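A.B. asks: Below: a set of structures, written as structure tokens.
Every read-out reported here was derived from the displayed coordinates using simple, explicitly stated rules and does not represent laboratory data. Keep in mind the model is a prediction, meaning the values are calculated, not measured. Cβ atoms are built from the backbone, for glycine too; each structure is taken alone.
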Structure I
Amino acid sequence: MTRTLLTTLLCTVGLALTAKTPYIAVSVMHYWNAETGPYVELHYITQTSSLSYAEVELGYQTNLEVTAMILDGEEVLNYDKFVFNSEVFADTTKNYFMFEFSRLGVREGSWQIRLELRDLNEPGSLRIVEDSLDIEAPSKTSLSGLMITELETLSDNYVRFGIPAFPRAVDHMTYYPTEDSILSFYTEVYQPETPERLIATYGIYNINTRELVDGYNGSSTVRAEGVYPVAARIPLHDLPTGTYFLKLEVFNREGEILTGDSLAFGRRNNNVELPMLDISNHVPALSFLNDYQGEETWKFLADCTFPIATNLERIQMASLIEEGDTVKLRRFVTSFWIERDPANTREKFQNYMDRVEEVNRMYGGGMLRGYQTDMGRVRLQYGDPNNVENRLFDNETYPYQIWQYNRLTSPNRASQTNKVFIFVNREIAGNEYNLIHSDAYGEVYDPQWIYRVSRGNNRGNNPDSRSSDFNSDPFGSRLNNNTIINSGSSNSINRR
């Protein structure tokens, strides 16, 4: 298959012909084919500023070799290998994003995914990125996963069922500036048993109140087919600046929810003026920040404030990271910390960065830094939980943890008491726990979280079911007998 390499001009920075660490971000989309079974699409993004230039005819070029493998131990189940070749530039001052993707079929099971990155202009260079990969073929009505997409794509590789399916963001939350006023999404509905006519509803919700934003919703008919795409475009012209989430749910004729998914995104709308951090040239310089240099460093210093930033600051941050202007990023970071503590800015900054380093050690690995994981974000945003119940193994469940807080405080939210967070690790070979439910204001809320923790026969047919059968407690399972929520026994509990 001929590969089409998409490049987008980002900004202009000075680059030296020295050894660098190749940067790559990857998103994994799970799909299913009724005849051939499950497969994944890996969407990659890298940028030339993380690579070394080589002098070639007519200018300079970067070349990154990527080998993507799905492994069972040391056995290679499937792989892909390609090279990111940048355009040839007149000099080394251009910084481009480059995109690629792989499509790999793989049978059901818990595997590992390994990326080997070689900068071909740095002999002997090798960076390895590893993570777990859990593959399940659908046993009932389900979704491929919700993707917020670009309106158009330059390559047929990113077209599915005649619909552009190129992800708008790979390595960060999707962001819509004022000039981009149409949100598009794509997913696939799978009915592996007896397909029937269904209805898919979608809408934009306020991430804090969880309420539907009036006028930003719609529906689509799902035909009685084993695989059927669902896509739509939602105008955002009058949507104010803020953080939202797109939610899609699939219903049967009886009005029962069969499956669903959601994705957060940010909106910056200059047509509605809201207070933002000052990034003008009037921002005072902080001498203790002088040791930090380089675009990636300043992107990191801005990005790692996400857990403690307000919703508006998160939108502003995402915009600046996408723009990549180091001067504006530095001003943002400076204003952010002066806003937090004008008198003891350095101490406030250093204490937080120590915490970031701590959660990076605790939860980092694979393709995410610790502060980018759900557990890392929650610990940075709310502090250490008062109680932790840890379920490492159960015959009927995936490993999961319940964190309980006596008191929660967070920017732009009222103080809350006695709140819980439930994390699950559905990829047994890995150690990344995803937040699936919390009763805290502004967090993901799923009262039927037991469905997502359960595996095997305890899942039930309807994730929204309230029946006693669904909440049954089969032999070996303590889902309904946990210490924090139901005052039962536990496998492991840490009191703080």
Structure II
Amino acid sequence: MADAAVLERPEVAAGPPAPDPVQVLVELARTNFAAFVSATHRPRFKHSGFSLRVCRAIDQFVEDVLAGKRPVLVLTAPPQHGKSSLISRCLPPYLFGRLTGELPAVRIASASYAHALAQRNRRDAQNIMLEPIYREIFPEVSLIGFKGIDNASEGLEVPGEGWLRGVGVGGPLTGFSVDIGLIDDAVKNAQEALSELTQQTHRDWYDAVFTTRLQARSGTVIIGTPWSANDLLAYVRKTMKGDSRLTVLSFAALNLPDEIGYNPDLPAGALVPHLHDETKLRELKLHMSLMWWASMYQQSPLADVGAIFKRDCVRYYRRADLANLRFVQEVISVDATFKDGAASDFVAAGVWAKTTENDVYLLTGRREQLAFMATAQAIADLKRKHPRALKIFIEEAANGAALIDMLRKHYPGIVGVPPLGSKESRWHAVSWAWANGQVYLPHPEEAPWIVPWVAEITTVPDAKNDDTADCMAIALQQLLLRTPISQLITQDILRAAG
């Protein structure tokens, strides 16, 4: 009987079918940038607290554009944390969908340090707009079946009289009206970032070209890593200080109370742990100068002036200490500017030795105003007294090339060192060794000649002369860096974060 009662029990009416999660995402993606990124980014984008904050700022940016506020959003974040994926690749397709029909046309100019990179970003955006999922989200501006213009010179045409044009920073926008301006990484590397000429060129282009193309209902998004306290990111922040249109989002890689750039309003710890955890970031910091760490990773660029090699990091040794050391490599480095006259620069030459612990000792040095033949003789004297110095590194700038040609006829191991980048970039590239206490100089009580060396090294770039700092940088580059200085300055820091 019990079984019969169960069988006769009336069925409970089934509830409504569960919503299709894809359709829910599609519907949400029409007005929510975070959902749009999740739906369209390939490979699938893994959101973090950082990316979600950026996405919320973008949605507010869109509302401000529609309200005619002409917003300017400046976003700074460390390299390889996903900012370009969000802004340069996903944002243009999202803006076409959100703004088409609301503005007379949606014309987007996407700028980067190189025209080729801007074109790559344009193609990435185009690929998103060719996806079936994009057609479901924004069918009016899908590129599937659309036969519009698509070339590097005129850009990508979009339904609704819109277009996306990629341009290098400094490149022309003549004849193009712009509704949305995007700038992603205005500078290519440290050499450009510390170049006063490049800084001024970027400022002039921004004022005279980029902003003059913006229409009445428009908006600007500028993203990047702040290499310098005088780059374009800093310029926009300074010139728009107090302007209600400006929104600045700055995210330190390691947000901790004892780190420069700490923001108590943001979560503590690594910015995007699944990409770069705290352990990895601390390892990066150990092999990086304070300037690069503060600017590139902590979004707090230091002034481009002031002591690079701090005086409180000077380490001295006495002759008796050498007996307990084992040197594995010795080199001679030379910064040669040989001109007669009291006002001329100095020739700086030093014998440097590296220990098994990767400490570097200056064994002896000369800093004098010497003519050509006297410089050659000084190098010959150092070589004779230190035969274990198998290589002599001479900077090729100024008169160095002639000196190299002559000495190569008499000595093996003469190596010319091209002065790549600015002096500041070369000094910063090796300043971590000085800051870590790995550079030892003779004690002034035993080697009084070291006093002007220390005074000069610890005051560059503001020192009257900088020859000894150049001499030391050449030696540290050769003894401690496994990669060429050009790669270290322009690529190694970014590649290490990849």
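A.B. asks: For FRET efficiency 1/(1 + (r/R0)^6) of positions 268 and 284 (r between Cβ atoms, R0 = 30 Å, to 0.05), which of the structures I, II scores highest?
C.D. replies: On the way: I: 0.75; II: 0.95.
Result for FRET efficiency 1/(1 + (r/R0)^6) of positions 268 and 284 (r between Cβ atoms, R0 = 30 Å, to 0.05) over I, II: largest is II.
A.B. asks: Please compute distance in nm of label points 7 Å out along Cα→Cβ at positions 196 and 436 for structures I, II and give me the label with the greatest value. Each step should come with its number before you reach the end.
C.D. replies: Numbers: I: 2.5; II: 3.3.
Structure II gives the largest value of distance in nm of label points 7 Å out along Cα→Cβ at positions 196 and 436 among I, II.
A.B. asks: Match the computed value 14 of relative contact order in percent (Cα under 8 Å, 6 or more apart) to one of the structures I, II, and report its label.
C.D. replies: Details: I: 11; II: 14.
Only structure II yields this read-out.
A.B. asks: As an exercise: mean count of other Cβ atoms within 10 Å over residues 28-35, calculated from one structure in I, II, equals 18.6. Which structure is it? Please list the in-between numbers first.
C.D. replies: Details: I: 15.4; II: 18.6.
Source structure for this number: II.
A.B. asks: Which of the displayed structures (I, II) returns the greatest value of mean count of other Cβ atoms within 10 Å over residues 76-83 on calculation?
C.D. replies: If we compare mean count of other Cβ atoms within 10 Å over residues 76-83 over I, II, the biggest value is for II.
A.B. asks: Out of I, II, which has the highest value for distance in nm of label points 7 Å out along Cα→Cβ at positions 388 and 404?
C.D. replies: On the way: I: 1.6; II: 2.7.
Top value of distance in nm of label points 7 Å out along Cα→Cβ at positions 388 and 404, among I, II, belongs to structure II.
A.B. asks: Hey, mean count of other Cβ atoms within 10 Å over residues 180-187 derived from one of I, II reads 19.2; which structure? Display every interim value, and only then the final one.
C.D. replies: Details: I: 19.2; II: 24.8.
Source structure: I.
A.B. asks: Oh, and also: State the single structure among I, II that was used to calculate helix-only ellipticity at 222 nm (-39500 (n - 2.57) for each DSSP H run of 4 or more, over all residues; to 500), giving -4500.
C.D. replies: Values: I: -4500; II: -9500.
This figure was derived from I.
A.B. asks: With Cα Rg over 2.2 N^0.38 Å as the yardstick, tell me which of I, II scores highest.
C.D. replies: Numbers: I: 1.00; II: 1.26.
Greatest value across I, II: structure II.
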